[in-house]
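Each reported figure results from applying straightforward, stated rules to the coordinates on display, with no laboratory input. Everything numeric here is computed off the predicted structure, so don't read it as measured data. Cβ atoms are built from the backbone, for glycine too; each structure is taken alone.
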Structure P
Amino acid sequence: MTQIGTDGFNGHWINDPVHRAFLENDAHAQLAFYRKALRADGAYDVLAIDGTPIAGSAQQLHNTTRMVHSYALASLWGAKRHDDMIDAGMAFLWNQHRDTTHGGYVYGLKDGAIVDDKKLAYGHVFVLLAGSSAKNIGHPDADRLIIDAAEVLDTRFWDDDAGLFFDEFNRDWSPFSTYRGYNANMHGVEALLAAYEATGESLFLIRAGRILSFFMETIAPSHDWRLPEHYTPNWTPDLTYQGDPMFRPRGTTPGHSFELGRLYLQYWDLAGRKDDGSVDRARSLIETALNDAWVEGGGFVYTLDYSGAPQVTDRYWWPLTEAIGAMVSLIKLDGRDDDEAWYRRLWQAASDLFIDHENGGWFHEVDANGKPAEKQFIGKPDHYHAIQADLFPLDQRLTRLFT
């Protein structure tokens, strides 16, 4: 059996040599697994569970950008021999996804042809994230990508009256919906904070703060520390909306509470650690999601209704990884006993249910019996969530919070 940490370690596992060795081994296994995605033409394949490329799969913008980000984070941590993975993704973003006719970045490509030409804020904020992560390791093409992505986000997606991002347009920037959403804005915060750290441009931090203020100081407290995902054009929660079952499910998504709680703490740190209740708000959001969504056999239900009751009970890898990231931030901040207990519980579930100890990478979902499943996800599309779960405890530069 894989040893994930020392049971009797008198302290936080993030300082336990056994646990750190486990994290390092899993990170290297993930990095090696996803190298199989790189094709001779510079594109990335989507990989099956065993690492075999899945024939006929399209390359989506969020997968391209997240591969760049993941390998850049690993390089910042100290992993070697992965420059080709970053170079390929950066080139593909600039030469393939980038729309030289209308500006911005198209969402889906296959064999050099556009198969999904929508312009989504969700994808564009990941372009900014990829550029920012690449800049942190000195990639020569990072600045042009940051400049281009920031300009598109500013002129096409930013709603300055609301202090939030619009969601979606046709390829030519004509509107096709009035949908407003949490997910793109949450990842927008992630990208804006990364861009601020990479460039020092204060506007990125200011805009991240405006988004966070809306969700953490207005929406979350008024909804019992649960975050509605969907909004009307005037930014009123739309509690009846139901769209794509993965990206726009009805109800609340506890995994997103873990993400935003961690990002809120990162913003609080970058903005000067003011004594303004931010840490308490982050804890309320994170702890509500832990208590609402944990499954006794390990992992989290995917969605909750607006009272906090389980709604979609499928268990995916990414909410677990994001809970780990949230607990790392809290442990590095003040390290309560409950935080450590949750951290160890989460990693045990990860090892038992989601980490593929044979092939590398993490299974993306498990069935009711805790066995790997492919109901929503086919194969292992990327390692963005899981590599961060390994690296955040290992490298304090990636979470910024210090004991």
Structure Q
Amino acid sequence: MSAAAPSLHRPLSQAQVLLLAAATGLIVAGNYYAQPLLQLVAEAFAIDPGQAGWVVTVAQLAYAAGLLLIVPLGDRLERRRLIVGLFVLAAVGLAISATATHFAQLLAGTALAGLSAVAAQVIVAHAAGLATPEHRGRVVGTIMAGLLLGILLARTASGLLAGLGSWHTIYWVACAALLLLAVVLARVLPAHQPSASLSYPRLLGSVLALLRDEPLLRQRSLLGALLFAGFSVFWTPLAFLLSGPAYHYSIASIGLFGLIGAAGALAASSAGKLTDRGHGRAVALGGLLMMLLSWLLLAFAPVSLSALIAGVLLLDIAVQAVHINNQSVIYQLDEGARSRITSAYMTCYFIGGASGSVLSTMAWTHYGWTGVCVLGGVFAVIGLLVYFMPVRRAAVGAA
């Protein structure tokens, strides 16, 4: 596919990049606030914990729908207005959840906030287009670090604010923060004129066409799916391990493990800078090998807290590093289709994460922590094989 003409805008400043990283982390965090609050939600609405778990499921389904239906619009609509509008809609969704008097209302608010949270992916595509080629990896890396921090710290913030107030508190605070950010982004975010004039149905169809026509996008999307699958394989059953006989940790203590993962995410932000300097292959291969090593360490988690902490750090650094490298590569395929490329890649990424969660729960149920680690190791090995898959020369040349 042909690249669009270069944009005639001023490159993003460091302050703008940090603002976008914070905005990305905050809006995506809305999908994870409910996870440590499920028991409180169940008590508030007099339902069993299994029913309360639908809050998490609805958030995931809504986000998946947004990846397919909203993110491609970033190539057809002016991105700054789209981003600001999604922030306002997400704030409305959080307000609906905060004022919920019936469980159905909480689910409705969660769905609206989850659907709108894909503004995070529109921001990534927008920032990649605004960044200069020699700094694109650093910019994408910084923003993706903010996104991962939002995912990892959402549970910690939610639990702490629930302790200070009630389960409603985090929704009110996050709602106010998103509205404030919407105003700031409307003022400081550069505008972006769309390059695609396709009708909406053809725009959605072109997402599948990109996956069909770009071998490199297919390879990196599959690799991304395996990455997030491995990430989910660890984080989904971790609470079972930490609350069980090996550790007997409280819910508050378990939530603090998100801080360890956050440290890994920050350390991995340098992956974008290395990619910019021409070391992208070393970043990707090193990250995949690091992911495999992390599972060897995590196998000793039931008997060694040090091995668990080291494994968490390595796993999060590895996932973040390869993910940033993937995005730096695929965003060079077609400048005029970055939002649709994001939609294709992140949909595969999300499917991988959901699959990892389901499979890890099954592995824990039947084989315990050993089964979880074997499953994670298998995803890491398959990732290495996918990375070394031959890709058609034309696509490699484009990236």
Structure R
Amino acid sequence: MTFRNRRAALPKPAALTCGLAATALLLSACGGSGDSGTGDAENVATATSMEEAGGLDSLVAAAQKEGTLNAIALPRDWANYGQLIDGFTDKYGIKVKVENPDGSSEDEVRAITSRKGQSGAPDVVDLGSSFAIGAAEKGLLAPYRVAAFDDIPEGQKDPKARWYNDYGGYISIGCDAKRVQRCPTTFAELLKPDYAGKIGLNGDPTKSGAAFAAVYAASLANGGSFADIQPGLDFFAELKKKGNYNPVEATAATIKAGETSIIIDWDYLNAGYAEQFKTKGVDWQVAVPDDGQFAQYYSQAINKDAPHPAAARLWQEYVYSAEGQNTYLYGFARPALMIAMAKNGTLDRDAASKLPPVIGVPSFPSEAQQAQAKQTVARGWSKAISG
């Protein structure tokens, strides 16, 4: 099954000495950067850590000599990537070229394989879990331990450092409190007759990662599990039977028009709507349902044959710095280093306080469970909402 665009791409499920300094990109004091800083990109191409690249000064010099970073499938309005890209360029003077910003994870992997050895191949990719795992198994990704690698939670990184989570979110319920008398906060409440014709999804779950995750979350809320998504399909069949499900694809436009007063979507997208509509007469409320708490994250990786290997590695260091991780947070996405940053004091607590509250820490379905769930949804979705 192919997820057609970035909004639809399926994301991945969820000693502060030099380590903390590295997270804040203050690495020049952490050893390994005392060389001449010649910036020899040939030495960087196979570096598996910043130390092997000669330290931060040498890595920066080599990246600036390259002058460019090739990225792909990074919309500026998704998870605050616009600010993240601009911050990297402002800090290091390196131009970031973003190809096919609305592309999918599948498009990213295809670009790596089809353009091997070409100057226009992507240097870095931001992939959904299944694609990151698959690309690593095919030998397409370069092992590289960012300075903050140890602070990335277990289960959210490849032991060989070929990919690691960067940001993600939880399925949430967004609701226009001016059009809905009482906004629902759980899946169970969505079945009430009060919400006839009001509930929409961000696309078709056979194509959209966000909608697929909504079915997974509904399954967890109704006795299902990572290994059994069928109760989620049954839930939406009941939602359709009661007249509450609206097949219109939910967007900012459908919210403004009142077509979808309730949307099941990623919390960072719903929270973004809340901010966007503050001055437009829409009181958009967001809640992560505690009866169906489901999270997924995206993963960063470096193309093994990146045409700009130094810039690729410097980009990773920037993304996993406190500055980079907080930039995701400003876009309402939950950074992978959120727990570690809260402990070491580098997390922007004001920005974090604006996120919908969740209980506990995220857990994720396995690759096999996801694959089986996709097949179940592909076979059963049309039947669930027909009639």
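If distance in nm of label points 7 Å out along Cα→Cβ at positions 127 and 295 is calculated from each of P, Q, R, which structure is the one that comes out at 2.9? Walk me through the intermediate numbers first.
Values: P: 3.6; Q: 2.9; R: 2.2.
Answer for the origin of the read-out: Q.
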Where does the value -10500 come from, among P, Q, R, when helix-only ellipticity at 222 nm (-39500 (n - 2.57) for each DSSP H run of 4 or more, over all residues; to 500) is the thing being computed?
R
Can you rank P, Q, R by FRET efficiency 1/(1 + (r/R0)^6) of positions 87 and 303 (r between Cβ atoms, R0 = 41 Å, to 0.05) and just name the one with the largest value?
R
Quick check for you: by Rg/Rh (Cα atoms, Kirkwood Rh), for residues 63-286 alone, which of P, Q, R is greatest?
R
